[in-house]
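Input: structures, listed below.
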Structure 1
Amino acid sequence: MLIEDADEVGFDAFTFKNLHAVLSQDLMRDPGASGRLRRRPVDISGTVFHPLAMPQLIEDCFALLLDKAAAIPDPFEQAFFLMVQLPYLQPFEYVNKRVSRIGANISLIQQNLCPLSFIDVPERAYVEGTLGVYELNQIELLRDVFVWAYERSCQRYLAITQTMVEPGPLKIKYREALIQAVQAVVKGLRQPSQAVIAELARDHAAAADQAAFSEILATALQQLHEGSIARYRLRRSEYMAWQQAQA
């Protein structure tokens, strides 16, 4: 969501409500609370801190929080601001800390910076840093966790990118179009002939890119197998039906 719609997501209620809906799917006791601001009081286990309880006040503070985040020019400060303020407000019934950790990546992705991951972060350090904000209004420990996590994320990111093949710019440009073209062939039970590929290239690529798109599509269809169909959002039954039609 954050990567594919990077030009549309931002520090606004629409983005964060939908981000919450994605992260809280099938995790809420009340399914209607997914993607909706909190309407009831909540308690935070392990702390005497009690978040705001009035729905109107929660809504007002949520809007103010996002306005302040959007006004911060530095992407790292934006990211850390969300990690501190969103769990403190608890605008949703559940999954607030997860929303804050993923939402912190919005500013980083928009500035083409390394994303922030908490895979290796010691859970106790993160919990104690968050409790420091809840009970003492002190951010120092959580700040240290944030800095450590980002440095670790950069190390992991660089290690991964060094082992990966750089994708071609056309594959990136036409990523969604390629998925749709492969689906058109498979779901339509069509033969991957030159004529069919050329037709799909005309439908999905600019005139200057049609020849290159045709090659990419032909290669994708040749390399398509049961273990790679999820890449093109295909079902196994659809792929098997297409295979049988080719026999």
Structure 2
Amino acid sequence: MKKQKPRVAFFDFASCEGCQLQIANLEEAVIDVTKLVDIVSFREVMKEHSDDYDIAVIEGSIMRPMDVERLKKIRKNAKVLVALGACACIGCVQRMVNQWPVEESIAAVYDKDPALNDNPYFANFKTKALDEVVTVDVYIPGCPIDRDEFCNVLAALLQGKKPPIPDYPVCVDCKKKENVCLYELSRVCMGPVARAGCGAICPTHGSECEACRGYVTHPEEDAHTEVLEKYEISAEQIMQLKSMFTYRYIEEKAKAEVEQ
């Protein structure tokens, strides 16, 4: 009897869906993926949908009460849940809204429309990553993800191996490429604490790393702060940089200080 391939379903919450687009852009490599798994739901590329799946791959952050219920249902159906991209892993740029009361954000965007006052869609809810609501088994970071890394993670997952996600700073990749440190060019960079795996693509092309892949497991934040102070980076610049993709870490640090 022929062994049934694992069934994979893709889902999305608050996101640009760029990570799913990376998978859709695998082109001929899609053939290799479909040899390993059966894709039973993927709104970006197919009309069919099934709630019978083994692996749920989810892009997007959780921004509404109704998202929580939908995510819990997906988690209940899935044997394995994969957080796809920065939105799912850490909350990404939409998490910046947590800095302000929800009412202020709604008023700023929708100009105090009275019709929204009692709308449950806009309930008082803070943006969250997937693992703040349900258990996540596998993380694939990035904004967007790297499609080759997705294939490597999927292959490892199907073999019962630990997904090969790097856990060292972007600075390591910069040094390998012999890039001039952006701090020496009077630029600001999150490389000292940011998770590598992207090949330091942004610094290599002259842009600052914004830590879209999140932090390494044990970031040397004090050392990073010393670097920022050495190059006379203002507190406003530091906070702006740390708030872009990684506001989750600011929230978690503040919470830990309160609980001490």
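Once Cα Rg over 2.2 N^0.38 Å, for residues 47-102 alone is evaluated on every structure in 1, 2, the highest one turns out to be 2.
Assign the value 3.2, calculated as distance in nm of label points 7 Å out along Cα→Cβ at positions 159 and 191, to the correct structure from 1, 2. This value belongs to structure 2. Sorting 1, 2 by mean count of other Cβ atoms within 10 Å over residues 7-14 from high to low puts 2 first, with the largest value. Comparison across structures 1, 2 (criterion: distance in nm of label points 7 Å out along Cα→Cβ at positions 39 and 127) gives the highest value for 1.
Compute FRET efficiency 1/(1 + (r/R0)^6) of positions 135 and 183 (r between Cβ atoms, R0 = 41 Å, to 0.05) for each of 1, 2 and report the one that scores greatest.
Answer by largest value of FRET efficiency 1/(1 + (r/R0)^6) of positions 135 and 183 (r between Cβ atoms, R0 = 41 Å, to 0.05): 2.
One of 1, 2 was used to compute Rg and Dmax of the Cα atoms in Å, and the result was 19.8, 67. Which label is that? Label of the originating structure: 2. So relative contact order in percent (Cα under 8 Å, 6 or more apart), computed for just one structure, reads 14; which one of 1, 2 is that? This figure was derived from 1.
With helix-only ellipticity at 222 nm (-39500 (n - 2.57) for each DSSP H run of 4 or more, over all residues; to 500) coming out at -18500, pick the structure among 1, 2 it was computed from. Of the options listed, only 1 reproduces it.
Between structures 1, 2, where is mean count of other Cβ atoms within 10 Å over residues 95-102 highest? Evaluating mean count of other Cβ atoms within 10 Å over residues 95-102 on every structure, the highest lands on 1.
The numbers here are math on the coordinates, done by the rules we state, and not lab data. What you see is a predicted model; the values in this text were computed from it and never measured. Cβ atoms are built from the backbone, for glycine too; each structure is taken alone.
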